[in-house]
Structure 1
């Protein structure tokens, strides 16, 4: 049955106001602060309760100075992901110097400085990752025109009978058609960045497949791996010593050249945007 009476406070159940402006809740917070003073709570606990009163009333009880009132306790969704949602943890973080007095309270993810900094740091790592990948491809000569051996499952025509039959993992000769540079990303070091054309199918686009980066060494001569979301993952999905049949030598970086656009040189990528957009 519908209720047509006045709105009531969710804290004291009285009409005429809500939880945000509830005088009973304000009095309760002041009482808790005064109790902490009388019972000699730790300085950290007193500061936490004083901050709660200051945000509620607009006056810091410790200094008597006017502060900006915080009428809502909504938090930035990215800060919720990064710092957690436990109430006691949030209060401690709010009062700490390291968090600048706020962990997501008072802003949204659109203006979140934590999100901007983390995304910027990831883009800087992406710049170095892309440089190393391009250098590795130029040294190994894996670019448009290179021939590679891939094992493909599908229906293949028998040259003798003319009938098609299913063949699993048939060694097939492919040519590298293009490099999808927008997929070269530190968050996904095993993404399929190469588009290949089947040589035996006369380079028909109907038989186009994709392939990941080759395994490569880092600047120290060790297997190249990157820190992805907290754990190290090797770069590349195949061994060029085994499957690379004909390379395209490019020691001077003429044939295998990355895009000149700003999104590449600045480390930006739609995949990075989508990743941080999903963190809530």
Structure 2
């Protein structure tokens, strides 16, 4: 089979004005506007911008792509190297010490500090500035209400306060601001169970054991169906308890619900699913009263 000849498309050169033919497949890579490379070079020569060298003062030409963002400032590499050798004495903003800086660094907005320590000391916030930052970002309400931290929070919804480029928890800073330093090995717990709250009346000092005890007392921990490893539901546990009260064997219950004999025994004794067994006892006590 003979291949079909692709019909060529006519185009006019942007430089010389002559018409030339282009294969349609060539249009995928862009619209051709020049008939030859020579026309392209001549067109670029006409577009060149005149510049003055910052070192020697000589006039030179550069294409538009070679100007801007620090480009096209020098006529040659020699002038660029000589300009970079030039230095200027500047005072450090923190300690006032004099030090030499390249002119290129001053133009870029650098060369303000003599060392990294001076730079970090200049950026360091004073205690008063940190206080102002804290109250500015706190939604303060009545003393018995939650004071929510307004700006950024972490994954656990605790408020994040940045002090001297370091991340601190907002509720911990609030406690230190009102009550003093936190002792080693102690944590700050919430009475309101709102992680973003920074109200000092809702905060108390404790340990991890105190925090977990407070969580279990308020039934905020995962139990029963809430745990990912549970195979049974509350309804199934109540049914198992009824079957066991009817003196049905463990093996029958085990096969029916696809659980181990030890699990069946723990449900019967009240070791597992305590909340479900309490519900079962309440229901049966009411039935007996009736």
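Observations
- For the structures shown (1, 2), mean count of other Cβ atoms within 10 Å over residues 169-176 is largest in 2.
- Structure (1, 2) behind the derived value 8.0 of distance in nm of label points 7 Å out along Cα→Cβ at positions 25 and 209: 2
- Among 1, 2, structure where distance in nm of label points 7 Å out along Cα→Cβ at positions 129 and 241 as derived comes to 2.6: 1
- With relative contact order in percent (Cα under 8 Å, 6 or more apart) computed over the structures 1, 2, the top value is the one for 1, the highest of the group.
- Winner on mean projected area of the Cα convex hull in nm² once structures 1, 2 are ranked, highest first: 2
- Sorting 1, 2 by distance in nm of label points 7 Å out along Cα→Cβ at positions 41 and 233 from high to low puts 2 first, with the largest value.
Readers should treat all values here as calculations from the given coordinates under stated rules, not as data from a laboratory. The model shown is predicted, which means the values in this text are computed figures rather than measured ones. Cβ atoms are built from the backbone, for glycine too; each structure is taken alone.
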